[in-house]
Structure formats: structure tokens, C-alpha cells
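Some structures to go through are shown next.
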Structure 1
Amino acid sequence: MAKLKFDSILVVCVGNICRSPIGERLLQIQLPNKTIESAGLNAIVNHPVEKTMTEIALQHGISVSDHKAKQFNAQLCHQYDLILVMEKVHMETINHLAPEASGKTMLFGHWNNQRDIVDPYGQSKKMFELIYQQLSESADMWAKVLSH
């Protein structure tokens with residue numbers, strides 16, 4: 001059986017201003033030969049990354065200053081080989097919007113005990129730091145799997 005190749009990855013959350021932009025950047029750093037972007041199921045279109053998350057990313061040497069949130073839609077499904085979502089409920093939403101994408105939609109935390117990575121929006125800086133760590137650990141695991 002042929003090994004699946006995922007050359008393009010879309011990282012999805014709700015607003016596309018906290019989790020998915022960070023997941024996108026973490027994967028871009030580790031998988032520079034792949035096309036990796038992000039979108040939101042209910043995006044705050046054209047908004048930058050949330051301030052606290054921007055600060056935490058910068059503390060880890062990652063700039064997201066050029067990010068502008070974009071809306072997820074069914075057409076995007078056809079452009080990517082793999083769609084990584086933050087929560088199981090996002091899989092259901094995508095399956096409803098684009099049933100043909102169900103076979104290529106997985107959790108960002110798939111290799112980390114099928115973990116949902118919850119939305120830190122409006123919560124404490126400590127919560128943002130925890131979510132950043134979960135994103136970083138999950139991105140590391142995806143990078144290992146996808147680079148072999």
C-alpha cells in the first residue's frame with residue numbers, strides 16, 4: 001500500500017486568532033517543505049492574533065505579526081491534503097460543511113491522546129501558556145509523523 005503524502009495542511013480553530021495561527025507557525029517551522037495555513041470556522045476575518053497569544057509566541061521566538069484571520073469554507077477543503085482541528089466538535093462542523101473532507105480531518109492533538117486543545121480566548125495568561133505548550137507538543141508529534 002502506498003504511503004500517504006500530506007504536502008498541504010490546513011490548521012483550523014474557531015476565530016483563527018489564538019490556536020490555529022500558532023499551530024500553523026509551529027508546523028511551518030518544523031515542516032518547511034509543506035504548505036501550511038490556517039482558518040477559522042467562525043473567523044474574526046482580517047484580525048491579527050490575540051494579544052496575549054502574540055506575546056507568548058514572541059517569548060518562544062515566533063512572530064505572528066503578519067497573520068490575518070480567514071474564514072474556513074468548503075472550497076478550502078479541496079485545497080489541502082490534511083485538515084487539523086483543535087476540538088472534536090470542529091470535526092463535526094467540518095463534516096457537516098464538507099462531508100467529503102471527513103477522511104482527511106484529524107485532531108491537532110491526535111498523537112497526544114486525541115486531546116482537544118481548548119480555546120483560551122478571554123482566559124488567563126496562564127491558560128494561554130498551557131494552550132501554547134499543548135500546541136507545541138502536538139506540532140512536534142505531527143512533525144515527526146509527517147517527516148518520515
Structure 2
Amino acid sequence: MAKALIVYSSRSGETRSIGELIGEGLRFSAVDVTLRDVVEIRRETELAGFDIYVFGSSTYHGEMMDRMKTFLFLAERAELKGKIGGAFGSYGWSGEAAERIFDTMKNIYQMEMANGPLMLKTSSVDGGIKVAQAYGKELAAKL
């Protein structure tokens with residue numbers, strides 16, 4: 001069975017909720033999912049053994065969370081080249097975090113990325129639940 005790792009950094013819990021919904025979409029496609037808060041990961045070796053990587057952060061004052069920035073430097077040493085990847089985030093006024101994570105994964109890590117980052121203000125309005133689950137299914141379809 002394929003395995004996915006979803007790592008998130010959240011201020012209010014919304015980014016975590018979006019990550020959980022992406023995980024549901026992956027599970028619908030028979031992918032085993034591990035969801036982790038970014039502060040739980042201390043070494044790049046903890047990123048080994050997954051087929052799909054999905055990283056997300058809320059945007060706060062136009063920036064991703066500092067914890068996610070630190071994590072991205074750690075992940076750079078994790079041999080993710082060619083792996084399937086996706087990025088997501090919640091935001092209030094702008095969604096730069098998800099875009100910057102996506103660009104890092106695509107251009108620095110050289111991963112095989114989804115068709116773009118998933119950016120939602122909240123998972124509970126405007127069909128956010130279905131959109132997030134569909135993003136998980138899109139990632140699983142890349143296997």
C-alpha cells in the first residue's frame with residue numbers, strides 16, 4: 001500500500017483541518033496516511049519511506065509560519081527528488097504560504113507536484129471539504 005505524509009503548521013487549527021481532508025481523499029484512494037504537526041518532526045530521516053508528501057502552512061501577515069520555514073530547510077536534506085508532492089494552506093487575506101511551499105517543493109526539491117497548491121480560507125465553506133478531498137485524490141492518482 002502506498003504511503004503519504006502530510007505535515008502542517010497551523011495557527012488556529014484550520015490548516016490542520018484542511019490537511020485532514022486531504023488525507024481523507026488519499027485514503028479514499030487506498031493510500032495509508034500519516035498526519036503530523038511540523039513541530040513533531042526533528043530529523044530528515046523521519047521523512048523517509050513515503051510515496052507522497054504534502055506540506056501546508058497558514059499564511060499570517062503574508063508569510064508562512066516560521067516553524068514551516070525551518071521544516072523546509074530540514075526537508076531539503078531528505079532526498080525527495082522525484083517524489084509526488086502537494087502544498088496547501090489556509091489564509092485570511094492572502095495565500096502566499098501555500099504558493100511558496102509549492103515552489104520550494106517543485107524547484108528546490110525537484111518533486112513531481114500536483115497541478116498547483118491548494119489554498120482555502122476555510123474548509124467549511126464554498127465546497128472546501130470536497131475541494132480538499134479532491135486534492136488528495138489528485139495526488140493519489142499520480143502514483
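Miscellaneous remarks
- If you line up 1, 2 by mean projected area of the Cα convex hull in nm², the top spot, with the largest value, goes to 1.
- Structure (1, 2) behind the derived value -12500 of helix-only ellipticity at 222 nm (-39500 (n - 2.57) for each DSSP H run of 4 or more, over all residues; to 500): 1
- Which of 1, 2 yields 11.3, 33 [Rg and Dmax of the Cα atoms in Å, for residues 64-111 alone, calculated]: 1
All of the numbers you see were taken from the coordinates with simple rules; none came from a lab. As the structure is a computational prediction, the values presented were derived from the model and not from experiment.
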